[in-house]
Structure 1
Amino acid sequence: MNAFTGRILAGVAVADTPLIDQAIEYARQKCEPYLFNHVVRSWLFATRIGQIQNVEHDAEVVAVGTLLHDITLNENFAGPRRFEVEGADLARTFVREGGFDERRAQLIWDSVALNSTPSIGLYKEAEVALCTAGICLDVVGLQYSLISSAEIAKIVGEFPRLGMKQRMSRCFCHIAKTRPETTYDNFARDFGERFVSGYKAPSAVDFVMKTAFEE
């Protein structure tokens, strides 16, 4: 783990750098209050998972990756690419301007771009995997029992959920309704199929069968 100056946030020892402070403010500007609380909780959960499992990692990358992973998730999202890719580009630009080299900037890009694809993100570099794990704990309860109930209660108490399930669902439904072509292999597809009348995502089967090659 990189040796950064630390501080305590909601009972968790976290890295404390100027760029992390800037990422917190950037996330606060881009995210609704419920979503801002979600990205902070994701950071805290990712940090605790890393600490509990003794995972060597770049704490600044994990902080910024989790804090910025949902900056394009909102009911005004208009694409044209999937929201994770649009957000990943913004996050990578943010850290490049903050002094990250290309290797660390790419870890940020992967952390954001794969945030709703845990079947890949959990098996990437330690930083990406921890970001994914912290996000998944907060969204779907993955590894919920790894962190003590008292610690989770303190984190949620300081950064309450504010109806996240319903609010986040509306965002995914908006994306499924307005940009179905971006949803064929991420979380948003499931919300489209469950809640959006007339929703139909592109199919990988069609992509294969309609290719221009003659057989």
Structure 2
Amino acid sequence: MKFSVELTDQFLHVEFEKSVRMMSSAILNGGCQNAKHFLNTKVDANFNGERTDFESPEITLQGIVDSMNWKGHCVGMMTAALMKSFRNVRIEKQGVWIDVLVTSGVSNARRAGDEADYQFMNEDCQKVGTINILVLTNAQLSDASLVECVMMVAEAKAACLQDLKVHSPVSGLVATGTGTDSTAIACGAGPLVQYCGKHVLFGEMLAKATYQAIHESLSVDK
């Protein structure tokens, strides 16, 4: 897998030499996709609800893609975090490498199980990510291991926030993430990886890289 990374004050853009298999919770083209581009763009925070009228996030993201003339499928996320929070950590062993790219902030930290801000099913809300994570690996991941990767990222994130003593303003308990995190996993065509749990090397590598990237990102002077 070959790719280039472009970082500006406004966005993080990753362009792949060839389309890659990607699974994500992204706003634009989320789910399972073959993607040529990844976009994580900064938007203004709306902490006090000053704004109530928003363009559809999908339209905003696609507008950026079109304006930049990026050709091919793009998976896109949004965040209120500053782009200077960006960190990239790579771990490589036995011919397999993992890159974890993170932008972060914890202004809307939450603990899983906190009372939701939106109390109606499918209620419109501003899904703007605060800890956004892109995992890249040259390994060829099975469907099951892709799902396990998402689980491992979530656990590593929760562990990091616990160690950094980040608390939810809703419950006062240790946060496990923010209310609007987003994660994407992109894999290549290298060595086949069937599992990504805590008993296997790939899972260990992913968790360590994720923890380190989030820790460094949140520890930077914003």
Starting from the value -8000: which structure in 1, 2 was helix-only ellipticity at 222 nm (-39500 (n - 2.57) for each DSSP H run of 4 or more, over all residues; to 500) calculated from?
2
FRET efficiency 1/(1 + (r/R0)^6) of positions 150 and 174 (r between Cβ atoms, R0 = 41 Å, to 0.05) - structure with the largest value, from 1, 2:
2
Which structure, out of 1, 2, was mean projected area of the Cα convex hull in nm² calculated from, if the result is 12.1?
2
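With Kirkwood radius over Cα pairs in Å, for residues 38-101 alone derived from the coordinates and found to be 14.4, which of 1, 2 does the value describe?
Details: 1: 12.9; 2: 14.4.
Label of the originating structure: 2.
If we compute mean count of other Cβ atoms within 10 Å over residues 62-69 for structures 1, 2, which one ends up with the highest value? All intermediate terms of the calculation are to be shown ahead of the outcome.
Values: 1: 30.5; 2: 12.9.
The structure with the largest value is 1.
Output the label of whichever structure in 1, 2 has the greatest value of distance in nm of label points 7 Å out along Cα→Cβ at positions 6 and 198.
Working: 1: 5.4; 2: 4.1.
Across 1, 2, distance in nm of label points 7 Å out along Cα→Cβ at positions 6 and 198 peaks for 1.
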Could you tell me which structure in 1, 2 was used to calculate FRET efficiency 1/(1 + (r/R0)^6) of positions 166 and 190 (r between Cβ atoms, R0 = 30 Å, to 0.05) as 0.30?
2
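No value in this document is a laboratory result; all are computed from the given coordinates. Please read these numbers as outputs of a predicted model, since none were measured by experiment. Cβ atoms are built from the backbone, for glycine too; each structure is taken alone.
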